[in-house]
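Participant: These are the structures, in structure tokens.
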Structure I
Amino acid sequence: MLRLGIDIDGTVTAQDTFVPYLNQSFQCAITLEDMTEYDLTKLLKISNEEFWGWMDQQEPLIYKHAKPAEGAKNILNQMKEHHKLIYITARRKHLTDVTYTWFQEHQIHYDDIELVGGHHKLEAVQQHNIDVFFEDHHGNATMIAKEANIPVILFNSPYNQMPTDDRIIRVNHWKEADQWIKQYEKRLQTTY
């Protein structure tokens, strides 16, 4: 049984979740393809303070209504039969109730959810003895792969196209992630 560490936003939830909210609030017409950096302040032409002020107001609503990424629910609910599912998210602690409610309403299994309140997930990855991590943020993926020395499945997106090393496995959807995990399990079984 593997201990799978799983990011939520842009990994379990659809990567374009924020787009309609950004377009409405900032009177723009961006698409996911326009989001070539994780930091949206340049794209929106706003300050960091303005962005986080907006996030403080909008985050609970956005997370409450986020749609699961295609295939995520079925595959995660199948993975629970063989693995521990531990969600480690950059969401801040005041979003705990919204987060748990979302998982319950969408009937997506979890063994644990940890809101670390920022992009420094390494300590949580180590505390939970994670074997493989699922992420969409390039910086997090790189740090976790290097410092925890574990494979990281990186969900491909316009904002994470920087180079990666061989511990990072790019996938386009949950079906590819599931196939990689099954192959990884087989490799582990043959080595023991």
Structure II
Amino acid sequence: MKKSKVFGFDIDGTITDPATFVPYLNKHFNKNITLNDITEYDLTQVLGVTSEQFWKWMKEHESHIYSKADLASYAKNALNTWKNTHKMIYISARGDHLYELTEKWFQTKKIPYDQIKLIGSHNKINSIKEQRLDIFFEDKHDNACDIAEECKIPVLLFDTPYNRLSVPNNVIRVQNWNEATHWVDLWLKQE
């Protein structure tokens, strides 16, 4: 059976719970922050650390954090709804050195996928064009806007405190995966 649409998904903060990093940040940097305190994507300001300090910490801890990440609420239901009728490609800024760990996490959590692409960069536009995606799901504000503008596809932006700037028309802000599923259902009926 030919799958009708090609769906693209970011992983971290989109498929995974956006608060995944918070307990680890609090423990290591001796903070008491919540997701609501993270009002920009760059965590160095809220943590009061340099970029070098943050990325050193990230490199040391990313494997453990990613392997333990919880799914975002209702994400699995949504993904399972689409798995038989649409091709599902995950495009993440994670580095390729995390591929085995990431694939194992997908298998352990029983998350459907056709492809997982770890590109090591937040610039996903070339990958999205190469895969001829029809829609993308993202949590990073500038990524969502750039993808929508450059690729001319709808991008569902999962609302978080760090992505609340204004968005162009084809970036659709959703509160959760239930809202995303509802929007996609309406979109598919119009296609």
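Participant: On FRET efficiency 1/(1 + (r/R0)^6) of positions 32 and 112 (r between Cβ atoms, R0 = 25 Å, to 0.05), which of the structures labelled I, II is highest?
Facilitator: Sorting by FRET efficiency 1/(1 + (r/R0)^6) of positions 32 and 112 (r between Cβ atoms, R0 = 25 Å, to 0.05) in descending order puts I first.
Participant: Give the label, chosen from I, II, of the structure having the highest value of distance in nm of label points 7 Å out along Cα→Cβ at positions 104 and 120.
Facilitator: Largest one: structure I.
Participant: Among the shown structures I, II, from which was the value 56, 36, 28 of Cα extents along the principal axes in Å calculated?
Facilitator: Working through the options, I get structure I.
Read-outs throughout are calculated quantities, based only on the coordinates presented, and are distinct from any laboratory measurement. All values derive from a computational prediction rather than experimental measurement. Cβ atoms are built from the backbone, for glycine too; each structure is taken alone.
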